[in-house]
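Undergrad: In the part that follows, the structures are each spelled out as structure tokens.
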Structure P
Amino acid sequence: MARSSASPSDPASDSASHPASDPGSSPPPDAGVVFPAGEGGARSTSATGRAVAADAVRGVAPEFADEVLATANWRTGYVRPFREMTRLALLRPGAATAISAAGLASVHERFRFRRGGEDLPLSVLGELVPSPSATLHTATVTGTRPPGPDVLSVPYRGGRLVADDLDAQLDRWLEAGITEPSFAAAVRAVMAHPGWLDLRDVTVVVLGAGAQMGPLVSLLRWGAHVVAVDLPSRSHGAQSWTRLIEVARASPGRLSVPVTVPLPADAPDDQIAAAAGIDLVAGAPELLAWLASVEGPFTLGNYVYADGAAHVRAAVAVDALTSALLAARDDVSLAFLATPTDAFAVPPEVVADSRRRYEERSLARRLARLGSAGRLFRPNYPPEALAGGGSDVDAVNLGAVNDSLVPQQGPNYALAKRVQRWRALDARAAGRLVSLNVAPATRTRSVLRNRVLAAAYAGAHRFGVEVFDPSTSNTLMAALLVHDLRHDTAAARPGTVLSHPLELFWQGANHGGLWRNPFEPRSVLGLAVALGMVQRSA
């Protein structure tokens, strides 16, 4: 039901660290951003993740920080610390921004940038002068389609949703609890202002340009200037860059890409594709110098993903770039996609809706819960999930923590995604526009390669969860980015007053039904897998 990201998959981005999502493309373990070395030179992902989580909460809850450090098996025991970190951020005044700042500080203090056989602090990225052979140049691809008025058109189940059809589908998603009302409102705002889709005045840096869930195709179609960053052609061949360049040529937009050699303005597309790209983990200093020269203002969009520990290294590399760019420029805004398989604070009305759906559950599911000694069909918001630790009054006033974490995802995935959330909160508190939207579980290539995940997705609809096709998800999430950039009172804007800093995450969320579901995701995941396998083999 919820996507497990122990496999190469991410509800918010698929193949985002490189277009082909080839696990063999992960950066070498001894180059670029690396985990800190411990005794004997070993780089322990568990020890680092545990320490960062403890550092993040220590200023807010010292005893809990000690408890986190005492977690014996971090690979299986990380779920509770990440869930409770969210609860602390919801409950304690000032905790959300304090935890974010402390977590980021720990990441930047602990991780290292390794070059020339030496471990260096991340802070030196801006001081490492690229050698002439490593200097990046820019190639620009200009679209051939003339700009013109556009309407929001969303591909969906073999057709397209436009105007009244899209409006009706938004109502159906709301009724089923698939999306939040603020998501529907944001999409409708874009529908009502077609001029917003003329993005000729907008520049977006897309880190992870080949991501299935990324906004590159939509942004180019709407005329934006897209600065595309992805792995070099020499890592995978030029086909992926060729595809991106073809998309740009057929659009009214403009595509700028980093190339390793200077090219003439009239360089053919195949020559651009052959020279394009950079590994941002190993080449962070070179990429930072190149991005610093991009004419602003621009939005820095993070759609990067890799497998396992490489995901954390990529997330930290992006955050180091982000931190340096924010320090150097006042015209940079941020964009992220969050995964629904995480722990999020949700408002009271979400808890009430989930409880209503739980009370209306069928007799068969009531009996199944009894017959399984409570293991199956557990309520999504049991007393211990409520903000105040079990009080209905707290649920009404404060909301709760939705725990859609899947243990099989692994602590590296959780840490990588949490770093993004910390940066989003920290940057917005510092006065930056930050677009962070929860994206639904999506049938990306990496999911479908995993037999268990593919089965879980096939059976998810039996439990009120909708799994989206990539084209639907990326178009909708690109529309939300437009909303956040264009709407004067969007939650993304630092001048918009929020009821709580964590509202940034629940505004505009399309969680696919995980938040308003009557059942805790982990209590029905096994059933979804079993039913999906039967369906796929039928």
Structure Q
Amino acid sequence: MTQLTEGPWDDFDPVELPSGRVVFISERRGGFIRCFTEGSRHRVPTFVLHSMRADGSDIYPISYYETSEWQPSVDNSGMLVYTRWDYTDREDCLGSQFWTCFPDGRDPRAPHGNYPFPWHTFADNTHGDHRYGGHSSHSDLTCADAPSGLPMTEMHIRAMPNSHRYILTAAPHHGETFGSLCVLDLRLPDDYHMSQLRRVTPYVPFPESESPARSQYEYGTAWPVSEDLFLCNRWEDLVALDRYGNEELVCERELLPIGYDPRLRLTHPKPLRARPKPPVSPQQTAQGADFAAADTRATIGVVNVRISDQPFPEGRTPTRLRVLQAVLKSDPWMDKPFIGYGEENTPRIPLGTVPLEADGSAYFVAPAGKQFIFQVLDQNNMAIQSMRSTAFVHPGERLTCLGCHEAKNGSYAVKTEQPLAFRRKPSALEPECGPVEPVSFYRLVAPIFKSRCLACHVKEGKGLQKMDYADLRDDAFYFGGGFGGSTMQKIHGGSRSIAGRFGAAASRIGQALLTEAHRKAVPEEERHRVILWLDANSLRYSTYRDTAAQERGELVWPLLDIDPAHPLANAD
């Protein structure tokens, strides 16, 4: 045995890359997940992908996500596949599914499972909660079009030999990583339910979504010997299981030399035999000792924001792309304090906007190591659509997106040989409303409501008589988060933003700002600040600390992922 890592951090789930480096999960990135309450015995750090040499040296993160990731493995094409707990502006039981990225961390994507129905919870929503199916008692929105549930979390993802398919465990979102086994086939069309999944153990219900009363689950840690045969654990024993449900006991826990111990399970069976090495992907980031002299500037290009699985509304012309930074949580207690109206909201820093060309393309320099939320803006600086996930770039990365939520299995014709934005130098991020700083209600918009709006509203007696943060709640726009079916909250739930029905444009405050009376009463620069606040989830605080100072209108910066002196470092 040779120890590879040391220090105060938890490092786990290692996997050897075809290049010889090792990817593993670590809390070295810093920060905490957003749930668990003050007084709980749980203090759960953020765990994400890291990389190191085979001797344990040259360690650096290859993911900058703000919640957690688990159990990376290498598939047959040499890509990393893993589980990410993705619930930015969404319920924390929503997105713990299959993700993939290059071995150097580039271009993480969720090609399956991250956006189940309902996409929205406005009054005209026609979909129930597809996670639970029509029989569920979890939701007041029944789902007759989804008679079965969905895996709440997909864990232990591994590629089958000589196949494009994967085996995985449908597990609970909180609990041991065992449950029911499924085969995933990404080549099948995604119906946002079960079309890409086939149950290997249909006689075992999915934890939480189909068996809410159980706390211990049957199968897990599957290793595919072929498309037809899997090694796995069942309860505390190891078994061989074929695709038809036939099963043979391989090793029984009670017969181990150590004797019976009810605390133990036999898990993670692996055949000790040679396997074909997947192809090596060349590193295309400027990270690590071997690339210390490389160009660290990162760029992002979008071919056409209109390439989307949702049509953009008529009359709203895409003009710019906004880049918001989602900030990592710096303390371990849920909603201490409440950052916004919704549970488990996160602070935002508007890093700036860049122009969209006539063909919908954008090309710009972006700071590495930060989480981005992209928003397409119209002629009034209002977001048409927004991400409910995050993206990031590594030093030296050249990230290219086709569109905004383009269909995963579609193909698109580009009318020109090269998008217009790609024919010029990359744009620089342009701050929107003064210097770059985090969104704070008390600093960004409270003075405007107090000086421009309050007297008139009080005089006319037409609502909003205080114009403090609590008074504005029903007239603002925000997405919920947290636990307990909040995905089903009216207006504030769902898994996606809907083009044309997001942010300032979908709020009463934003709609009022476009009227002739409010255009006269509120100067354009101040309207822009209110619009930015609404598009940024109508947040209250800029960070998790010094709330009294924030309420006095003072500038308080987050502790993580930002240098207040250089918020656009490497991108300006």
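Read-outs throughout are calculated quantities, based only on the coordinates presented, and are distinct from any laboratory measurement. Values in this document were obtained by computation on a predicted structure and should not be read as measured data. Cβ atoms are built from the backbone, for glycine too; each structure is taken alone.
Undergrad: Quick one: FRET efficiency 1/(1 + (r/R0)^6) of positions 300 and 348 (r between Cβ atoms, R0 = 41 Å, to 0.05) came out at 1.00 when computed from one of P, Q, so which one is it?
TA: Working: P: 0.75; Q: 1.00.
Going label by label, the one that fits is Q.
Undergrad: Suppose FRET efficiency 1/(1 + (r/R0)^6) of positions 44 and 412 (r between Cβ atoms, R0 = 35 Å, to 0.05) works out to 0.30; of P, Q, which structure was it derived from?
TA: Working: P: 1.00; Q: 0.30.
Matching structure: Q.
Undergrad: Can you rank P, Q by relative contact order in percent (Cα under 8 Å, 6 or more apart) and just name the one with the largest value? Write down the numbers at each step before the final one.
TA: Details: P: 24; Q: 15.
Evaluating relative contact order in percent (Cα under 8 Å, 6 or more apart) on every structure, the highest lands on P.
Undergrad: For which of P, Q does Cα extents along the principal axes in Å, calculated from the coordinates, equal 82, 56, 50?
TA: Details: P: 70, 61, 50; Q: 82, 56, 50.
Only one of P, Q returns 82, 56, 50 for Cα extents along the principal axes in Å, namely Q.
Undergrad: Hey, helix-only ellipticity at 222 nm (-39500 (n - 2.57) for each DSSP H run of 4 or more, over all residues; to 500) derived from one of P, Q reads -1500; which structure? Numbers along the way, then the final one.
TA: Values: P: -13000; Q: -1500.
Label of the originating structure: Q.
Undergrad: While we're here: Taking -1.39 as the value of log10 I(q)/I(0) by the Debye sum over Cα atoms at q = 0.20 Å⁻¹, for residues 308-443 alone derived from one of the structures shown (P, Q), identify that structure.
TA: Details: P: -1.21; Q: -1.39.
Considering all the candidates, the number was obtained from Q.
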